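Values in this text are rule-based calculations from the coordinates and carry no lab data. Since we're looking at a predicted model, the values are computed, not measured. Cβ atoms are built from the backbone, for glycine too; each structure is taken alone.
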Structure I
Amino acid sequence: MWVLEVVDLALDHRLDRYGIEPRDVDGLDGVVAAPFLHVGFGHLIANTIPFAVMGAVIALDGPRRLVLVTVIVGLISGLGTWLVAAEGTIHVGASGIVFGYATYLIARGVFDRSAKELAVGALVVLVWGGVLLGGVEPQRGISWQGHLFGAIGGVVAASLLAKRTEPGRPPQPA
């Protein structure tokens, strides 16, 4: 993300046009590209810290888990944005992934029935809860659609990747 932002700056922000363009078939490429593109370094910094911290917490369950959560969240965030955002707009940034990571960490304790994971989720709510609620409020210039669908993607990922248990048996890693 950082390398691309430096390149984007050198190219007078021409890379940003590769973001998600709602309901334009050519804009579907943005579902993959958008999380790597940002509107300036302030935007990038705002996403980097929670992306790195929550990504590292998810990665404690292994790199495979991090990749699966990222793919699920990225697809749901990107496709949801592509479907419902206003035509004629371009959406970039990793905040859909960040919102997905947050809701994944909040929801996985519920799906896994794990006190440790519930505690992690409570910490996420404590640290980023206000941002999560404010980020899905429609605001000019902010892709609340990416935030909302990223959050939905996090819950879906937590459900799909839950450590299923049989009655009387301890949870098994997925």
Structure II
Amino acid sequence: MGASDRGQSAVIGEVLLVGVVVILAVTLTVFAFGFGDEVREPAPVVGQSSGELLAFEDGFDEQYVRITHEAGDPIAVENVEIAVDAGGACGKAGRIVGLPAKELDDEHLRGDTEMFDQSGDGLRGALETDRFAAGDRIEFRLKKGGCELDPGEQVTVRVVHTPSGAVVVEETLTAG
């Protein structure tokens, strides 16, 4: 073998090495910029919850929705939205947002806002505080005349963890 054969092997080796480095750099760049935006905060896990639809509590004609966090991770209330779907019952759906709050007003309601009781006692429990943890309750009132529920009709309530977009609690409640 002559000296010229060895020179060609070195050039081919350098070209292959540069090619591998370029492919590696492109792959890392695509991964870093292409997928980095899609990474979300993991959702907390609510291992167990329960829900009730209570009628005529505390002398009010409205119905209280009560969701109880029974087991699992605590959730910062500022990272929570409550979605209420009474489409099958009264044809309305709405959301409680911008939490925590001491009372419900237009700032904290989206969708069919007339279904929620906006009086001073329309909201109680963990939505007034900074944390929804095991043993805590979320309570709000559906306004009489805003969403009439006959016995047997159902309302679905979802607690949504907004940073992840995950539904951490979903309860379907039946009017008594």
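Assorted remarks:
- Mean count of other Cβ atoms within 10 Å over residues 23-30 - structure with the largest value, from I, II: I
- Parent structure of the calculated result -21000, given that helix-only ellipticity at 222 nm (-39500 (n - 2.57) for each DSSP H run of 4 or more, over all residues; to 500) is the read-out and I, II the choices: I
- Comparison of I, II - label where Rg/Rh (Cα atoms, Kirkwood Rh), for residues 111-150 alone is highest: I
- Volume of the Cα convex hull per residue in Å³ from the coordinates reads 166; which among I, II: II
- Of the structures I, II, the one that 16.1 was derived from, the read-out being mean count of other Cβ atoms within 10 Å over residues 71-78: II
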